[in-house]
Structure 1
Amino acid sequence: MTLRDGGWLAALDIDGTILHEDGFLSERVRTAVQEADARGHEVMLATGRSADSTTPVLARLGVLPRYLVCSNGAVTLERNEAGEYVRARTETFDPSEVLTTISGALDDARYAVEDEEGRFRYTASFPENAVSAGSEEVPFEQLLAVRATRVVVISPNHATEEFLGIVDRMGLTRVSYAIGWTAWLDIAPDGVNKATAMEWVRQQLGVPIERTVAIGDGRNDIDMLEWAARGVAMGQAPADVVAAADEVTREVRDDGLARVLDSLP
């Protein structure tokens, strides 16, 4: 559907918001997404996932928004006249300094770097389901030469709070980063996050800021929840995500997203 006059721009996180931890999509949520779209709202995805792992979720939902925000805001896709999603906006950075800093502080970490085309180079033992097709395992040193849209760091031997402390002590002031549920660190170009990408999308669509809603459950959603006129945290979100939101809905297992979308006019 086309965004109608008075329609809202709705930015949806995927994992933990649309999909359960095991990838399950409830029919209740799918229906709510389709009905909000049919009422003339722009219901789109804003995710930490790469582009290749984002577009299949659209097929499951059965909607075709004009834009998709991927890689925590570093990549924004636009649907062209042929119905294909192509890169409209890409932010990159040189990851060598941050990788060198982190590797000096975390001797057991695993690393992946996503390039401008959405391919990953990763070190040994990186989870296969975390990288896209066409990615390759390389020595750590080869990661330093990639022009990156993001860096992913996993430290399986650290609890989340301990990992947060280590990252804070590293003083990563020249990049934007978000901590996941586990010891998982997503690093984006400086000043780039879901909120910066969504603001660009909002301006392209001409939607007033007062008609924006964002729903998410992770720390990489905090900027986006603060950006939106109506920021909604999922019921299972950690305390710092809840604190950034205007309201809290039910957990993903209780179809909290559907309740938010149903409340749109």
Structure 2
Amino acid sequence: MLKQRIITALILLPIALCGFFLLEGSGFALFIGLVVTLGAWEWARLAGFAEQLPRVVYAAVVALLLFLMYILPDVAPWVLGAAVLWWGLATFLVLTYPQTSGHWSSVACKLVIGLLILLPAWQGLVQIKHSPMGNWLIMAVMVLVWGADIGAYFSGRAFGKRKLAPAVSPGKSWEGVYGGLALTLVITVVVGVVRDWTVKEMLLALIGAAVVVLISVVGDLTESMFKRQAGIKDSSNLLPGHGGVLDRIDSLTAAIPIFAVLLWMAAS
């Protein structure tokens, strides 16, 4: 398993880095769209479609919606606004699972939720890419999510006692969340010092980093919740040793649109 994980990572990492940072415009949108479309194919399984045809149809619908969003950029605020509302609701659903699972257990409801997760993730990345220093901002949101994961892993193993959401993901603890948050805030402070931010800029960056990190935890738990409801361990086996695409981007699907909204607010 470890060998598989390493080989897959060595193959995917340069592809991902080139796609994120070397592609521009329509090429970048298409690359991210491909990732999101694969995620949609996996999500259809979480929604209850075991057969390939409906899963492919759902992925095709998502691809079509991405194309419409690309040619109609004015819908971006609505898409990202829907993401803010969804991730607020998702926080409540995760904290109250399984008591509230009956409200979203139908296939139709889960398919709509898939759109609320996947479409804003694509939209957010496209918006961030178009920002000044777009590549650096994409790296920033990824470092926040990766830093939160690393900090949570080590602090959770060392100090984890209080379960974060035992009905959803028994292995995660509040101590892990605190450790991940602490590491990302330290990273933010270091970046702020290097870039000579003002006190106001530093405080806003720390608040923004905290929001992004906490919502990334919700993204991770949300996919875990739907996998638990569906009775499956991984979203697919597309990535040997790593599970599926959604298993690798679940935190990012929440963090990216919120990060994009915070950038908009900071620029306005």
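Comparing distance in nm of label points 7 Å out along Cα→Cβ at positions 48 and 96 across structures 1, 2, which is largest?
Numbers: 1: 2.7; 2: 2.1.
Max of distance in nm of label points 7 Å out along Cα→Cβ at positions 48 and 96: 1.
Identify which of structures 1, 2 gives the largest calculated value of relative contact order in percent (Cα under 8 Å, 6 or more apart). Let's see the in-between values first.
Values: 1: 20; 2: 25.
Comparing 1, 2, the top value of relative contact order in percent (Cα under 8 Å, 6 or more apart) belongs to 2.
Of the structures labelled 1, 2, which one yields 0.75 when FRET efficiency 1/(1 + (r/R0)^6) of positions 16 and 112 (r between Cβ atoms, R0 = 25 Å, to 0.05) is computed from its coordinates?
Numbers: 1: 0.75; 2: 0.30.
Attributed to the structure labelled 1.
One of 1, 2 was used to calculate helix-only ellipticity at 222 nm (-39500 (n - 2.57) for each DSSP H run of 4 or more, over all residues; to 500), giving -8500; which? Please list the in-between numbers first.
Values: 1: -8500; 2: -27500.
Structure 1 accounts for this read-out.
The numbers here are math on the coordinates, done by the rules we state, and not lab data. Please read these numbers as outputs of a predicted model, since none were measured by experiment. Cβ atoms are built from the backbone, for glycine too; each structure is taken alone.
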